[in-house]
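Trainee: As structure tokens, here come the structures.
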Structure P
Amino acid sequence: MENKSPLTKKIMRRSNTVGLEFVVFILHLIGHFPSHHVRRLFYRMAGMKIGRGSTLHTGARFYNPSNIRIGKDTIIGEGAVLDGRASLIIGDHVDFATEVMIYNCQHNITSEDFGAEGGPVVIEDYVFLGPRVIVLPGITIGKGAVVAAGAVVTKNVEPFTIVGGVPAKVIGERTMKDPHYRLGRAAWFR
């Protein structure tokens, strides 16, 4: 694009954005199809990396799915929002409850142009996120951590820590330090 006019560059950027928005819209529709096997196939075709045995329940929403990587034996609950505008890495044996929202991009409210800012989000192995948890950009949630329902995670969470609240604060510690469980299989039509 270096030899192209500013107008041509703008048109190409806008065309790419519209194309991505269309893919995201199609994935939203697919997200309501009552078979996780079919949904997973389409999500992989859109560029998501999804490990063996993992499933995404109905109603999931995505932003730029090609930057999302989900490990093996992971379950993403109904109505989850997964932001791939920056890298989103979800480990193995992770359990997201219903309506978890992971964001890795947000507006800079102190910027004169209200521009975007953000950073990658990493959810390590054996993490459990309760219903309606929100994780903000640039966060790492350590192995085996638990985030209580409704918490808003604004800072990194140490391994095996239990956090809750708005903003999330340490409320306990997980006693199991060497997890090796499997989450099991999801229902076919969920």
Structure Q
Amino acid sequence: MSPMSEQARRELARTGRLRAGINERNPVLVSARAPGGDPDGVAPALAAEVTRRLAVPLDLVLYPSPGAVADRAGADEWDIALLGADPARATTMDFTAPYAELPVTYLAHTGSGIRGLADADQPGRTIVATRGSAYTLWLEAHLARATLVQTGSPAQARAVFAADPGHLLAGPSCRSSWPRPSPPAWSPA
């Protein structure tokens, strides 16, 4: 692709550098650490490609969660952010077309009776999710019958899920990021 226009450079990199807000919590978007400790993965690579096309230096502005990135919209800490689009967040920022689609699903305990997504949003069901994630915002807007319990971190969500065999865990379906309990503790829905 060709370099971006001077107008794009002025609008996106007002300081002469591109400051990219990065959610470090999503293991699909930030999957590793470079030898110097900087985040590595899809989100940092996309930010680097934008700066290459703008011909400006890159500053990665790191946040512990997607909600933390979104909460700082308008605070002049970042110029672009790599976040999941959500109507609730669109009140404070604009979104481009998606740059990635991440599969999200439920994790169910063996014996829960969950056989598909339609079994999840039912009276008496509890779905555990991490506060501030795009999928949790979607669940807030779309769950009609199940109870949504939000935790402060993925580790807390896993602990709440593990403590009750009736709970479901919502999250990215990259199972490598979830430590697996010994079978037959759970099975994917």
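Laboratory data are not the source of any read-out in this text; all were calculated from the coordinates shown. Just so you know, these numbers come straight off a predicted model, no measurement behind them. Cβ atoms are built from the backbone, for glycine too; each structure is taken alone.
Trainee: Quick check for you: by FRET efficiency 1/(1 + (r/R0)^6) of positions 45 and 125 (r between Cβ atoms, R0 = 30 Å, to 0.05), which of P, Q is greatest? All intermediate terms of the calculation are to be shown ahead of the outcome.
Mentor: Details: P: 0.70; Q: 0.20.
Structure P gives the largest value of FRET efficiency 1/(1 + (r/R0)^6) of positions 45 and 125 (r between Cβ atoms, R0 = 30 Å, to 0.05) among P, Q.
Trainee: Starting from the value 12.4: which structure in P, Q was mean count of other Cβ atoms within 10 Å over residues 117-124 calculated from? Numbers along the way, then the final one.
Mentor: Details: P: 19.1; Q: 12.4.
Source structure: Q.
Trainee: Which structure, out of P, Q, was Rg and Dmax of the Cα atoms in Å calculated from, if the result is 17.6, 60? Before the final figure, lay out the partial values.
Mentor: Numbers: P: 17.6, 60; Q: 18.7, 59.
Label of the source structure: P.
Trainee: Then there's this: For structures P, Q, calculate FRET efficiency 1/(1 + (r/R0)^6) of positions 21 and 157 (r between Cβ atoms, R0 = 30 Å, to 0.05) and state which one comes out highest. Present the calculation step by step, with values, prior to reporting the outcome.
Mentor: On the way: P: 0.40; Q: 0.85.
Largest one: structure Q.
Trainee: Of the structures labelled P, Q, which one yields 14 when relative contact order in percent (Cα under 8 Å, 6 or more apart) is computed from its coordinates?
Mentor: Details: P: 14; Q: 21.
Of the structures listed, the value fits P.
Trainee: So mean count of other Cβ atoms within 10 Å over residues 85-92, computed for just one structure, reads 13.4; which one of P, Q is that?
Mentor: Details: P: 19.5; Q: 13.4.
Structure Q accounts for this read-out.
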